[in-house]
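Since every read-out is calculated from the coordinates, none of them should be taken as a lab result. The shown structure was predicted, so the numbers you read here are calculated from the model rather than taken from an experiment. Cβ atoms are built from the backbone, for glycine too; each structure is taken alone.
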Structure P
Amino acid sequence: MKKLLKQVKAGKISIQDAIEKLRHLPFEDLGFARIDHHRQIRRGFPEVIYCPGKTTEQIIRIFESLAAKSDSVLATRAEPHVFEALAKSGKFPKARYEQLARAIVLEQRKLKPSKSVLPIVTAGTADLPVATEAKVTAEIMGQRTELICDVGVAGLHRLFEHLPKLQKANIIIVVAGMEGALASVVGGLVSCPVIAVPTSVGYGSNFEGLSALLTMLNSCTAGVTVVNIDNGFSAAVTATLINRKIEAGK
């Protein structure tokens, strides 16, 4: 919008042409989707594509629409064949596929990196897909991140060497399956908020993450907030929004 107004002021674009460009600012109707181009202004980051339930053609059309008006595009839970189809189009040579996170990432302009580092802690290696989704999401939103892997409660001594950096953080994401106890442990050792992400990792009585979710919701540690099962994306967005406010106040 700033660029457009400057062009009008400089006489490089007519008022009528500017009106036509602004027509799609609130949203763009593709028939099967209404792309919210106003979201970057409201929230500081454009709309993200959630791929399940959409056809490959629909995902690509949405991706093209967002790329035309946004600095970055993120498509989550994307299967490899979707990225292959996008790559074949040849329109987005800078797009990359983060296989572990199942995410398609297009960074057309990098954001200024955060001053602080956002730690993303996993209880086990099996939690890495969800943790990586959080990492990719946070990084495209301008956060510096660090993965701290496999420090769950079955071998809690592995966590202690990372305590100094955890205690310096503004906010921490903890990703854990099985019984999900790690979030409470970390929350009891630091003075910052903890975003807990339960994962569907575990045997039968884990109930596909429900056991970890209930453990985290019932945490006796104050300051632990919980997102949905396997939702690394939401954890990263929440952590980023909080960290931006903290850093803006410093």
Structure Q
Amino acid sequence: MRLKDKVCLITGGAAGIGKATAVKFASEGAKVVFCDVDPEAGEALAKELGNGAVFYKVDVTDREAVQEWVDDVVAKFGQVDVLVNNAGITRDGLFVKVKDGEVVGQMSEDNFDLVVKVNLKGVFNCAQAVTPQMIKQGSGVILNASSIVGLYGNFGQTNYAATKFGVIGMTKTWSRELGRYNIRVNAVCPGFILTEMVQKMPEKILEGLAAKTPLGRMGKPEDVANLYCWLASDEAAYISGAAISVDGGMVLGT
């Protein structure tokens, strides 16, 4: 029960790594409060978790909605101990696509802007909303979802890589600014994780991804959730400003 009675907010908590994190935190005694843009999945998970778990429909790109969410949590629980900034999207495409020596396409500005808005600005919105309460109570943990793509870059992911590099930059900056208030800030960098979305990919592609990983398998959402849990707990009381990989030993592109 490493998170007993801690009020833990999780964004994008209705599926994938966010769902696994909500389940893990609940099993460790946390008061889980999670948001997502999918109300059906969110309500179903809240019922599954029980023990006072609460779901909110929130779009992390909407600053006003994010602030209302946090304000309501503080009004109900009186504190915010942990924020897991998990929500994120992909809109992959080549920066510039060339065929027979001619430029035939490129990543659209709309897809670039949308990924930045969710993956980078959304993290900024949520962290900024909880920080005043954490300062007031003199403690807190902010955990941000980056990626191995945020360490090494990746083919066809200019927008995604930009956000995940940016998340690490914000993490290190906030750890410097907020440490004096006993607020720890860390980033988690997953590799190839077998979420519900990834499981829909062709078997041949999944086998190829696993083959690129030294441990010979893709990660499970629970592998990432376990790290989030440890970082949120007092066992990681002296860990701040870190970007920790959960990737089975893989260095992207090797």
Structure R
Amino acid sequence: MRRCAATRRSSSVAAPPQTNEVRRSGALLPGFLTIGRLFGKPLMLSEVGASAGLNLQWDRYAYRLGDVSWGPASNVALAPDWKGPPPPRADLEVSERAGCDLNPLDPSSADDRERLAAYIWADQADRLERTRKALEIAAGSGLTIDRVDAIHWLVERLSRPHLGLVHVVYHSVVWQYFPQELKARGEALIAQAGARATSDAPLARLQMEADGKPDGAALTLQVWPSGEHHEIGRADFHGRWVQWKGWPGP
């Protein structure tokens, strides 16, 4: 039986907002390109706080980053305002993708699509349309987001190396909302996995998170086995602009 509108509104209010902003993929992509350039291996993706999984579908969108185009022909086209040098060029292959969320949304569910649209301002027609198209891509992929606590999920995802792949743990505007204790446990888990990483089974952590500075979110990347860590750029929290620095070195 279809729930009444009042019931749906009550359910939406009871749940925390999940913007799952698709344009953040435009800020994350140059990070993935950097990882591809550094390692030259297929990517195993693990997204923390994936919501409906829209930013797990990033390789199925079309991009314009400054003068650089990337991606397949797609109904979702992302072109953030770009400042800085061009992003690196790299061939990217996604071998596996998975995500977790305490309250994942199902892109094939009419109620969940309605819920996600309700968190977008009604006058932002372009954002509503972009989200609708991204939901169609996510629904068509058949990917299911795991309903589980991030720390328990990371324990499993980081339990063993994956030879021939670079395992990428990433998150955008999520980690900053975790309680300090959970963040500390998550940091320790990732560091322990990094200590076990090898050149045949490297690990990368890509973040787009607030760092207390006024100019948007920090784009940071750490890779193992070296443990090297850099801020590679900054981005608007909704992905409207990217100030790119890039990974140091040739």
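Work out which structure the value 23 belongs to, where relative contact order in percent (Cα under 8 Å, 6 or more apart) was derived from one of P, Q, R. Let's see the in-between values first.
Numbers: P: 12; Q: 20; R: 23.
Answer by label: R.
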Upon calculation of distance in nm of label points 7 Å out along Cα→Cβ at positions 31 and 63 from the atomic coordinates, which of the structures P, Q, R produces 2.8?
-> Q
